[in-house]
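Student: Got some structures for you, see below.
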Structure I
Amino acid sequence: MKVVVYVTGGIAAYKAVNVVRLLQKNGHEVRVAMTDAAQKFVSTTTFAALLKEKVVTDLFIQGEIPHIELADWADVSLVVPATANILAKMAQGIADDLVSTALLATATMKLVVPAMNTKMWTNPATQRNIALLKKDGVRVLTPVSGPLAEGYAGKGRMPEPEAIWKWFCEQVNKVDGNLPLAGRKVVISAGATSEPIDPVRYITNRSSGKMGAALAQVATMLGAETVVVAGQMQVALPTTVRRVDVTTVAEMNQALNQEYITADIVIMAAAVADYRVAEVAPQKIKKQAEMVLKLQKNIDILANLGARKQHQFLVGFAAETENLVANAQQKMERKNADLIVANDVSRRDIGFNSEQNEVQILRRQNPPRVVAKADKIEVAKEIFKVIIEDGNFNTTD
C-alpha cells in the first residue's frame, strides 16, 4: 500500500519517525512531506535516511507539481502529528502550503493523528473542525491523556507509534465498520524448506517468501491473529505476526500441526520440498567425479492437514509449469483443500522472486476467480476476499 505521511509542526513530530519505520517494516511504500514548522522539530535528513529518497517540503519546484503527484500517488494519507492548525486548514479547505494543498487535492483515504496542548484540543473551534472532518470522511485518532510539553498532564498527547500502527491497520481494512477477521487465527506457511545433504550442502528451491509475507500483512490488517511458519525467506515479515522458524519439511509439518488445532484459516504458501536425502552425511562430502543421491519422499503436509480438517478453511498453492487449471483442480480434490491458488512459475515476470504475481483461484462451490498480474500485496487482498466470501467469515459468528 502506498502511504504518504504528512508531518506537521508539533513537538510529537519526532514520533513520526517510528511511525514511518513501522509502515516500512510491514511492507508499505512510504513517502514523507513536511511543513516548515515540522522541520523545526525534526530534520528532513532523518526521514530521508529511512526513505532513501528526498522528503517533499516545497510546493514550488520548477517543472514539478508535487502536491498533485502526492495526492495521485497515495492510497492512504496519514497526518502525524496533526496540529490544530492543519486540522483547521483541512476542515475549511485552506490550501496555503505544500501539505494543506496536497491534502485538499487528495481523494483517497485520509487519517489524522491530532497532538496539541489540552486547552487547544478542547477549544470549541478545534472540536468543530474535528466534527467537520469526520463528516467529510476523514478518520481521526483521538489523542490520549498524559504529560504534555508544557509541563502538565492532560488530553492532547499523541499515542505511541505502535498504537498508531494498530489503528492504521484497523482503519485501512474496515468493512462496514468491522474487521472481517477480528478474533480469527490465520496460519500461513511461507518461504522455502531446505533438506540437508551434508553439514554444508542442502536441497532447496527458488521461493523468496514474498507471497507469504504479503498474505501475512493482509491477514494482520484484516484483524486476524497471524502466525507464519517460515522457511528460508528473502523478505521481512510484519512485526505484528508471530513467526515460527523452521528449516526442513519435517519441522514445518510439526509446527503446522501444533498451530492447526486452533486455526480458523490455514494457507500453505510455502514451497515445500517433495523429497529429502535418504542418508544425510555427517561430514562434508569431498569432491568426487560423480555423486549419486538417494532421495525419499517427504510427507505431504497439505494432504495431511486436509485429512484432519474439521472447522479449518484450508488453502493450498499450486506452482505449475503446464496444465495450470487441470493440475490445480486435481490437487484441490486430492488434498481436500477449500481453495487452490494456482500460478505459472515458468514465467519470469511473476511467481518466484518477483514483486508481482498472477493467479487463478479455484473454489469448491463457486467459479474460479482470475487475478490479473499485480503486486503481490494486491494479489493477497484478492485471495482473502475469496476466503472471506467462501468461508463466510465475519465478526458476528
Structure II
Amino acid sequence: MKSIKALLLGIVLISKGVLADTTLLVRSSVVTPRENTGFQQNGVSHQRFSGNGIQLSQAVLTSDIQLSNSWQLSGVVNGYEDGEQHLGISQLFVKYRPLVAHSIKPEVKIGAFYPAISAENTDIGWLARDFISNSAINSWIGEELRIGGVEASLRRNGRQHRSDWSWKLIGSVFKGNDSTGTLLSWRGFALHDRQSLYNERINFAPIPWVVDESELAAPPWTEPFREIDSRLGFYLAAHLAYQRKSELRYYYYDNRADNTQLDIDRIYAWHTKFHSFTLRHFISPALSVYGQALIGDTLMGDYVVYNDFYSAYIAASYQRAQSRFSARIDWYQVIDRDEISEDPNDSRGEAFTLNYTKTLSTHLNVSAEWQINRGRQANLLFFQDTQDYSERLLQFAVTFRY
C-alpha cells in the first residue's frame, strides 16, 4: 500500500508542471467484518473485501493534456490494496474535437475508455458520485467491459440554437472484450467499486464442472480485456437531453465474439450483447433521480453456456448545504438457457443501499454507507448448504482529492 501511495504522489507532483488538469483521489474505508470469503479470493461472497478493518479502496490519478485546440490526451491510473494487480491503467485515450462553425459538432475518441453508459459514475476516474459502491450494472461494467477501439459521434447543443433539446449520436468499433460474460455466468452480479485494470485477472469460486480437467478444464479466473478471436465488436448509442433537467441514453452493445474460440489458458470467447437504457432527471437543483436498465444475453461454446441477464436500479440523491443523502434499489437476474445441468447459472437478487456524504473542505469528505444484498444463486450449492445468500455491508470512508 505504501508503494502505491508513493508512486501516485510522485506522478502527480511531476505532472502538475506539465499537464493542464491533474487530479489525485485517495479513499480509505473502514469495512465491517465479512462472513464469507470474497470472490477475489475465489470465495462465494459478492462483496469486494473479505476482511474487516481499514482498506485502501481507491487511489486514482486522472490527467488531461490539452495537446492543441482540437486534441486532448486523457489517462486514469488506479491503485488498490486488494485484487491480483495493485497498480495499473484503467483508461488511456485521445479525443479529437475540432472547432467547426456548423451546428452539428463531430468528436472522435481513440484508445481505452468507458462508453458514456452510466448515470451514476460521473465522478473522476469513473467513480460513483453519490455512493461508495456501484450498482450491480455498473459494478459489472467496471469489471468486464472497456472499449479498446474508436468511438465517433455527432452532437447538437440545444442552448446554442435556442432550443430546449440537445442530442448526440454515437458509434464505436473495438477489440479486447471477448471474455465479457464470464463473471455474470459463473459468479453472478456483484456490487462494489473496484474497476478492473488492463492485464489483470479476476477470480471467482472454483465451480467443479468448470475447473475439472475431465470436464470444461477452465481456470477459476478471467482476464476481462483479452482478445481471442480477432473480431471487431461494436456499439451504437443515442443521447437525448431536455434543457439541463432530463436526459435519456440508449446503448446497443455487441462484442461479436466467436463463441467457439478459446486461447492457450483455456479462456473462452463469450458472445455477449445487450441493450441499456439510462434516465436522469433533476426535480430541483438539489434533488435528482436516475436509473438504468440492462437486458442482454451471453453465449459460450456450442451452447455450452447460454444465459440471459437482466438488471435495473433506481437511485435518488438530495443535496443540502454540505451534506448529500442518497438511496438506491437494485434488481438483477441471470437465467440459465443451456442444458448443462452440471453448470447451473441461475441467479437473482436485490440490493438496497443508503449513503450519507459530508463535504468538510474542497479536498476532503467523509461518507457512511449501508447495504444489504440478498438473493439466490444455483451454483452456491457446490460450496454451502443453500442457494440463498444475504450480505450486509457497512462502510465508513474518508476521501481526499487534490
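Student: Starting from the value 24.6: which structure in I, II was mean projected area of the Cα convex hull in nm² calculated from?
Tutor: The read-out comes from structure I.
Student: For Rg/Rh (Cα atoms, Kirkwood Rh), for residues 267-338 alone, which of the structures I, II scores highest?
Tutor: II
Student: Continuing with this model, one more query. Assign the value 21.6, calculated as mean count of other Cβ atoms within 10 Å over residues 83-90, to the correct structure from I, II.
Tutor: Details: I: 21.6; II: 16.5.
Clearly, the read-out refers to I.
Student: Can I ask one more? If helix-only ellipticity at 222 nm (-39500 (n - 2.57) for each DSSP H run of 4 or more, over all residues; to 500) is computed to be -9500, which of I, II is the source? Intermediate values should be presented prior to the final figure.
Tutor: On the way: I: -9500; II: -2000.
Source structure: I.
Student: Separate question: Tell me which of I, II gives 5.3 when you compute distance in nm of label points 7 Å out along Cα→Cβ at positions 67 and 187.
Tutor: Details: I: 5.3; II: 3.4.
Answer by label: I.
Student: Consider the structures I, II: one of them gives 2.6 for distance in nm of label points 7 Å out along Cα→Cβ at positions 171 and 371 as calculated from the coordinates. Say which.
Tutor: Source structure: I.
Taken together, the values in this text are just the output of simple stated rules run on the coordinates, not laboratory data. Here the structure is a predicted model, which means the values were calculated and not measured. Cβ atoms are built from the backbone, for glycine too; each structure is taken alone.
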